[in-house]
Structure I
Amino acid sequence: MATHPQYHRRGYARELLRAAEDHIKTQLNIDYLWFNAREIAFAFYLSQGFEFMSDMFEIPEIGPHREMFKLL
């Protein structure tokens, strides 16, 4: 997920993530999320309750990542 820099710090990513989490939990009956997060987004995902589940690893031509997860 990404937001254009012009729209950073307005809560759009947070609201989109909350809506996705709600849909995933209530409509799909899934109780956790996991993904590869870019280093630049770690602080955002940590602030939304996600946790790290791996050490840092490099994805060529994209940059450093870590796996993150959250129980819904």
Structure II
Amino acid sequence: MINITMEPFIRCDALSVSYGSSYALENVTFHVRRGEFIGIVGPSGSGKTSLLRAITGSVPAARGSVEVQSG
């Protein structure tokens, strides 16, 4: 059995990611709880990779925040 807690494991609040003057993501907000499964889908160029890079800290947030709980 998977234990799903109410506390978010990943929290993105009003996240925007830009490359120069172009925004790959604008104002994205979602929370994922430990044990939840999600899918990230969209057409080419819609920001899926930029979202994952922001979550892992590979690219900085232009605005908003990303928090990932440890453990």
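Read-outs: derived from the displayed coordinates by stated rules, not from any lab. Just so you know, these numbers come straight off a predicted model, no measurement behind them. Cβ atoms are built from the backbone, for glycine too; each structure is taken alone.
If you rank structures I, II by FRET efficiency 1/(1 + (r/R0)^6) of positions 28 and 60 (r between Cβ atoms, R0 = 35 Å, to 0.05), which sits at the top with the largest value?
If we compare FRET efficiency 1/(1 + (r/R0)^6) of positions 28 and 60 (r between Cβ atoms, R0 = 35 Å, to 0.05) over I, II, the biggest value is for II.
By the measure relative contact order in percent (Cα under 8 Å, 6 or more apart), tell me the structure among I, II with the highest figure.
II
semi-axes √(5λ) of the Cα gyration tensor in Å was computed and gave 24, 13, 9; which structure, I, II, did it come from?
II
Of the structures labelled I, II, one was used to calculate helix-only ellipticity at 222 nm (-39500 (n - 2.57) for each DSSP H run of 4 or more, over all residues; to 500), giving -3500. Name it.
It traces back to II.
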